[in-house]
Structure 1
Amino acid sequence: MIDKHPTVTVLMPVYNGERYILEAVKSVLGQSYTDFELLVIDDCSSDSSVTILEAVTDPRMILVSNTHNMGLAATLNRGISLAKGTWIARMDQDDIAHRERLRLQVDFMERHPDVAVCGCGVEVFYVHGGTHRHYFPLSYDAVKVEALFNSPVSHPGAMIRKEVLIAGAYQYDEAPNNVEDYDLFSRLSHQYPIVNLPYFLLRYRVSGYNETMKAEAPERAAIRKEAITRVQATNLAKAGIQPTARQLDLHYLLSLTARIQQLNDSTYSLNEIKAYLYHIRKQIVRTGFAHRSSAAGITGKVFLKVVIYNARLWGLRKGVAAICSRMLWDGIWHLLALRGSYLLKIKRI
């Protein structure tokens, strides 16, 4: 029989997840670390998700069903209130956890009682073939700077200290079309350390059925942009940065590779982009929000992406100038150092 007070609650919301739910559940139940409960909350699925889950006999899995469709954020908030664990490990219905994920995250959280959230690197894989790795920033300093642009932690790869959520009354924002993970991690990062481990502990499936893909649908893009820029503006203010409306629009475009690829030289010139990123870097250092190395590395990474994905727009003269830019090389060194930190750990798990 499951311990009434397990160390970890793995929180997995489910909605019409019949395609991959069993694979996700098995990856949790097969963890080398065993002191956990797997709390699965079905949000009124209309497919066979519940039937599949009811056939699982492992007593560590607890299946709860919402009485009505509550949506992801509200379901997660319900899960927090039901969780018995000291730590809450998020997990999505279509992803796969590395066998050592819980062991490594619990070990780190036990040794670092000041840390509120512990994430990890992610291997993204596509159902029609192809993979790539997402190297999330490691230190709290780098996480804070990354949060100015985007969520600094993979939501389904995160482990969260429950007592921090309860003490600060932190909840996911249940407003429609929100960015519940980016918003929550940003608010937590203003008060508590957040870090990522240099291990790839989650395989993140891109199938067209997950929440991120649905959120980026064209009909929701404008509403989602408003939600993202609202979080970005709050984070920038914490760093002493008050962008104009034009700068905030540029900032939104710079926060995701797919948006960077949509940049147009007639709207934002390379010089304007570089000047804005230098402004962010300068303010971060001036206010003491983060160390210069983190500010330089992450703004440099953004500029590097701009140069790579829009090289055809700049022409030879601007291209040469970009290659000679200190900002671009800051980005290169940052990425090399970050990837090196992950690669040194790959054979240790």
Structure 2
Amino acid sequence: MGICSYNLEIIIEPAPVSTGSGLDTFKPMNSGTSRPLKVYKTYAQQIDLLCERGLIINDPDFATKWLQEAGYYRLSLYMFHFRVTDEDGNKLNKFQDNTTFDEIVSLYVFDRGLRTRVFSGIEKIEVSLRARMGYLLGEYDPDVHMMPWYFRSTRKHTQLVKTFKLRIDRAIAGNDEVALHHEAQYGGRLPFWVLTDLLDFSDLSKMYEQLHSKDQRKLAREFELNDPPRKRKQRQSNLSGWLHQLSLVRNFTAHHSRLWDRKFGAKDISDAQGVRGFFQDFANPGQSKDMYGVLTIMAFLLESIEGNTEWARGMGQYLDRSFSEMPSKSPADMGFPQGWKTLQPWIHEK
């Protein structure tokens, strides 16, 4: 039994709706009205509210510690999966039977570890992308990034140039030695292979999206993606969609946002399907639209960069161990299929 017991007043809230952007939103209960903001509650009142909704809290001091450390709202995002769902798919303000506060904390701690491991992988992908873009495109000209004929859209190239200027100014304001050197010696002009180190991951993603197909394919081959079919040779490489998806994931990890059960706009994986045994279980046409897809894409890119599957092996072991300690949740909640441990790259020895 928990520390308190109440008659539950059931309040219906709408189920989350996938926007395709990776952000979950809620349907308004009445689009023509606006509800007042919720009132402030002390930690003790927050604990009372959770108990009132059926959550088992055996140690109020432990609960207070986590409310202080993480905050009620952040933890409530992890409580969502433990709430009762009605026949219309709406979440009720009532917890499933026998749900404990400890389970919610375990899910939160798991997600925190997941973010750390994901960020470590994305860091390696980002650094490699900077280096390879700088090398391959810099061969055209040190000022290749300023030349609109190397890009699909003049209008979007103009926007990119504005971004380049903002990133250089930001680096100078932050006393970046490289930016200051080029400001003093070259009037602020940077060769492209230097500029790439000042750009954000999302900048690199947007720039890659604007490259012509032949340059997209050239860079994608560096990461062992196949070229698109000849009849569709002008279409974007799958790498373009992958980088956009990973830029969203990077932002979630950098801002400590919930990650484990995110949904994303679907991204094509057909250029890599079957390469080194990857994506064999993905439907045809295969798409990445959840964390299973994201992690598989990351594993593919990291194996092409590092020549081994160490990151994927470590991630698979972390998932296996974590979910064995959270019996009410499973990798299926992240989009992993049944038998995932028999699939590339998640095959590993215990």
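Throughout, read-outs are computed from the coordinates displayed, never taken from laboratory work. Please read these numbers as outputs of a predicted model, since none were measured by experiment. Cβ atoms are built from the backbone, for glycine too; each structure is taken alone.
Have a look at 1, 2 and say which one yields 0.95 for FRET efficiency 1/(1 + (r/R0)^6) of positions 112 and 152 (r between Cβ atoms, R0 = 30 Å, to 0.05), as calculated. If you can, show how the numbers build up before the last one.
On the way: 1: 0.95; 2: 0.15.
Structure of origin is 1.
In this comparison of 1, 2, the computed figure 4, 15, 17, 23, 21, 10, 6, 3, 1 for P(r) over Cα pairs in 5 Å bins from 0, in percent, for residues 128-175 alone is attributed to 1. The maximum of FRET efficiency 1/(1 + (r/R0)^6) of positions 88 and 168 (r between Cβ atoms, R0 = 41 Å, to 0.05) over structures 1, 2, that is, the highest value, falls on 1.
Comparison across structures 1, 2 (criterion: Rg/Rh (Cα atoms, Kirkwood Rh)) gives the highest value for 2.
In this comparison of 1, 2, the computed figure 1.4 for distance in nm of label points 7 Å out along Cα→Cβ at positions 264 and 304 is attributed to 2.
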